[in-house]
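Values quoted throughout were computed directly from the atomic coordinates according to the rules given, and no laboratory measurement underlies them. Nothing here was measured: the structure is a model prediction, and the numbers come from that model. Cβ atoms are built from the backbone, for glycine too; each structure is taken alone.
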Structure P
Amino acid sequence: MNETQYSIGVVTYHARFESYFKPLIRQLVRIFPDKEIICVINGHPDRTLQINYLKKVVAFLRSFPNVRHLTYDTNQSLSKCWNQVIILSPTERILLLNDDTQVSELFRTELDAIIGNSEVFTINRSWSHFVISKTTIKKVGWFDERFPGIGQEDGDFAYRMAMQNVDLKNIDFTGIRNFVAEQENPSWSEVSPVVSGTRYSDINREFFNKKWLTPLNSPNISTFSHYCVFNGAPAPFTPIPEMETPIFYEFSVLDNTEDENFRQSFTVRSLQIHLQRVYFTLGRAVARFLRKIKLKL
């Protein structure tokens, strides 16, 4: 097994608790008993809703010895939540997962085999699940907490990686699935509508367009100063002056890296891995087929 140390981070909010977050945490605790799992619980402007939610989620998480949590009463940007996971992580590398994700022993086997080979990479061409290192944060900077909702913070970071000559790799995994759940009553809905046809906040897209010139928001521009590959597609761009990303925290807060060992081992039978490979492969094919049908309706 690969000896590279890493921790796992999950950002969540009230609407995902029963259907996605609880099953995911139970999977993570079972499959990663030797890894620290850091959960950031986002807030909501509905005080009664949030108070009741925090009581339930904190009681649930306290039963797992390798799970830490950070709670917020009010909404925080996804970028801030990602930054907090990275700051709290006791390891150099961090696996960040969406809360609407399913993982398996097969995924753990795949991840352990390659996680030490790269500082940062997306999984299955999506920032719904990615690995990042503290070294990368020191080179590129923090995720931009000025994005108040959800959406575009990944593209923003990819552009900044390209400007620092940091390669954004992608690695395909079989044993993980993202359900792409709808945003139900998100805490940022008070400050922004959802972009039509997406799960993302319109205000994040507006802020992104204030930072970067791209072929989408500047179709009359034919030449751009920089180029990167984002989600498998070429992405030319030019930074807009005086919109540089601030240094939200001193990078010294990342120097808490130490090897965490919960003195539990991970073992799995080869037959289980083979069965999971078939299950996830078929499940992904069925999901793609159903999405195509939905688009035609």
Structure Q
Amino acid sequence: MLRVTNQESKARGSRRFATVRLFTRNKTALFGAAVLLFFIVVALGAPLIATHRPADMDPSLRLNKPNAVYFFGTDRFGRDLYSRVVYGSRISLGVGLSVVASTTILGALLGLLAGYFRSVDEILMRILDGLMAFPGIILMITIMAVLGSNLFNVILALTVVYTPRMARVVRSAVMVQREMTYVEAARAAGAGDLRILLWHIPRNCVAPVIIQATMIFAYSVLSESSLSFLGVGVPPEIPSWGNLLSDGKVFLRRAPWITIFPGLTIAACVLALNTLGDGLRDILDPRIRKKKI
């Protein structure tokens, strides 16, 4: 028994080493991870990186072009746009991380139940299909109109919209794993449905969950920006990338930098998340792994 355990431990260590090696050789994943790490560092170190306080106003400096003091220029109230973009990364990335955490927990739970228990599958999937039938942006705007504009409600609205996507991915993976030999062996060894459902199967469904989580992260950053741009997301006094875009739409011809810099920031963040997701898919896909190892 001890020998088998040691062999299993060595096999897992070998697989982890192979995964790390593939990650370091995958330029797409490395690029996405590096850019995302940069944004996370900016968000965490905002008080140190920002040159001004984001709410400070100086009407005499309104709509100043980018210069040595105000790197991204100023907005219509004379606020430093660079500092507001830096602090806005906290809101946009915070919303993205919160939505990823909530959708992963709820989606994994619903997907496990639907994929493992056939009697529950029809009920849960029809409810989730009903949610997915609504266009995402319309459903989000409806939820925000009912609940009101604040940060928690933005996270709640995005969680409602994106949880069905995670649940369907987990359900598909569980339906495959449910028929595998190791599940039959676990049952033969006396393991109950609860142990199989919470211990054996989830360990083999990690790869698709990670890939889907990166996609949801990107969608959440875009959706939060869209809601704030439309005026139904984060309150206007809170600097977020979507609010900065909304502030600049009136001055697009006179002061295009108010829109350009937040827009480029959103594009860079979403591109990083998408490339990271594509790279992780190549690394974690068993068929591609066999070719590259």
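Have a look at P, Q and say which one yields -10500 for helix-only ellipticity at 222 nm (-39500 (n - 2.57) for each DSSP H run of 4 or more, over all residues; to 500), as calculated. Numbers along the way, then the final one.
Values: P: -10500; Q: -24500.
Of the options listed, only P reproduces it.
Identify the structure, out of P, Q, from whose coordinates mean count of other Cβ atoms within 10 Å over residues 109-116 was calculated to give 17.5.
Answer for the origin of the read-out: P.
With mean count of other Cβ atoms within 10 Å over residues 37-44 coming out at 23.9, pick the structure among P, Q it was computed from.
Working: P: 23.9; Q: 15.1.
Answer by label: P.
Consider the structures P, Q: one of them gives 57, 52, 45 for Cα extents along the principal axes in Å as calculated from the coordinates. Say which.
P
One of P, Q was used to compute relative contact order in percent (Cα under 8 Å, 6 or more apart), and the result was 22. Which label is that?
Checking each candidate, the match is P.
If log10 I(q)/I(0) by the Debye sum over Cα atoms at q = 0.12, 0.21, 0.24 Å⁻¹, for residues 53-140 alone computes to -0.44, -1.28, -1.46, which of P, Q did it come from?
Label of the source structure: P.
Of structures P, Q, which gives 2, 12, 20, 16, 12, 11, 10, 9, 5, 3, 1 when P(r) over Cα pairs in 5 Å bins from 0, in percent, for residues 133-228 alone is computed from the coordinates?
Structure Q accounts for this read-out.
To test your reading of the models, identify which of P, Q gives 4.2 for distance in nm of label points 7 Å out along Cα→Cβ at positions 77 and 277 when calculated.
P
Who wins on mean count of other Cβ atoms within 10 Å over residues 21-28 among P, Q, i.e. which is largest?
Greatest value across P, Q: structure P.
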